[in-house]
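Okay, got some structures for you below.
What follows is calculated from the coordinates using simple rules that are stated; it is not laboratory data. None of the values given here were measured: they were computed from a predicted structure. Cβ atoms are built from the backbone, for glycine too; each structure is taken alone.
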Structure P
Amino acid sequence: MSVLRSFIAIELPAALQNAIDQACLPLRQALDSTFIRWVPPQNLHLTLKFLGDISPANLDLLQQMLKTEAEQHSPFVVEIGGLGSFPNPKRARVIWVGIQAPSALMTLQRSIEMAAARLGYPPEERGFSPHLTVGRVGQHAGPADQQKIRALLEKTTIGKIGQARVTSVCLFRSDLKPTGAVYTPLFEAPLKGRDL
């Protein structure tokens, strides 16, 4: 088996994924998908740590690490709502829906980041900014396209969509297909006090 492109994330309930998808519908209808790749609802998740290519031989180590870290954190609730872009509205590369998260999320992410670093996965240089990617702007989007995106983001408001109770973290594999990425959960680690 060759290397696996993978990441650690929080999975969202299907009903919430669909609610986010519906909230973004006006944006998708107004912005041409020739220069934006919209994320299908089943792929919406909260990434905690992107690992990149991992060797299948490291899967057991990663599962053990994830299980150990997850068991030290209690379940918590995140609220979904708001809209924005990275790196900034003038040159949007990623369009996102926001997450209002308790400090418990930051603590969980930090502990996974540090544990992954101990296994040899370099820490992120950018600080953790919890968000759900709903669209990726293509490299070929010109200044006029960027202007259109910026204007739409400024006039589009996405209020509170819903909330999710976080009870586990997952290790996913990501397969890049011509139709877009396909994410497959490889392992789920329950948070403290949650029985699988």
Structure Q
Amino acid sequence: MDVINRQELGIEKFYYFGRIRKGAVFIHPTDTIYGLGCDATNPVAVVKLKDIKQRSATPFSVIAPGIGWIRKNCVVRPAHDEWLGKLPGPYTLVFQLSNRSAVAPEVNCGLDTLGVRVPRHWFSKVVEELGFPVVTTSANISGQDFMTSIDNIDSRVASRVDFAIYEGEKKGTPSTVVKLVEEVEVLKR
């Protein structure tokens, strides 16, 4: 696994963007914890990520390339605008999809809903530049402790990801999940 920092990503942006477009699974920082990610429109990459994560039946969330992408691909009702206004931030908002082809069906297990994030973090700009959503899930095997530092990454994950973007220890907790489908429901993690 290659470990790079923000500056190296900037210098080698086209190289790493190309790897992501070709199906790389990678570790990325967010405003909360480290995530495991891939191109959310690439079904082969999503299946690889599911295999690494050892999670097949639970949907993933994505980092959206911006609020405009959410409005274009999800059902955003006026009652949801307050929550959408909290982005960027430490929230995963679950919307009904209006465009089911916006992500590979493997991302949300064929459901008509999708969890979306726009972290208050520089990595959101990376996703915006990529121009497509990136799967985001905690960088761990399902049910195990999530990664807060390169020192505590699960070796089974490290051995199977293509690269990691590392910026030091994280002291956050996973994002708050808010379902915005029929009525607003804040889920505790």
Structure R
Amino acid sequence: MTQRTLNATAASLLGFLHSGPSSGWDLLITARRRIGPFWSITQSQVYRELAAMERAGLITAHQSGPRDRRPYELTGAGRAAFARWLAREPSPEQIRFPLLLTMSFGAHLSSETLAEFVESHRRTHVERLAEYESAREALNEVMQAGMADAYGFATLDFGIRYERAVLEWFEHLPARIREGREPADDAAGTRG
């Protein structure tokens, strides 16, 4: 068997399987809960990667259980492949922020529509920050009891700091973007 170069999705699934056998559906739920805020994995990716990893001998599939869910288990080769992937330096991050893409073409969109998009996304970030801060309070209690890992806490802390930075950015957007004013409206407002 040749050594398979893992992509981040496959490596993540192998990482989750270190906790024990899981079905594809359970792995998808785990991924959405644990890494969903900063790394997206789709259902089709999960099942495609599971099939490829099974063919490569990195995991084994067991008989289907309840609701036709087939649990997958990590093999020795899968543990080794995951260890190799984890030991390599991660590639630089790439920002994929759909609102920024839309905003970069904002001159071709009505100011009101862009302002609606901005406000909708701002509310989403406010809600996400509240969720992260609530999770941090719960995690603080667990950490004080010595039962949580610092790695999950560091990841959550990044999420909180990121959301705060994004919300600060929203506050500093020009009024014409935040409030849907046309440039001519801005000029008229400063005159009188």
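Supply the structure label, taken from P, Q, R, corresponding to volume of the Cα convex hull per residue in Å³ with the calculated value 174.
R
When helix-only ellipticity at 222 nm (-39500 (n - 2.57) for each DSSP H run of 4 or more, over all residues; to 500) is computed for each of P, Q, R, which one produces -6500?
Q
For distance in nm of label points 7 Å out along Cα→Cβ at positions 30 and 118, the calculated result is 4.7, so let me know which of P, Q, R that is. Please report the intermediate quantities before stating the final value.
Numbers: P: 4.7; Q: 1.5; R: 4.2.
Considering all the candidates, the number was obtained from P.
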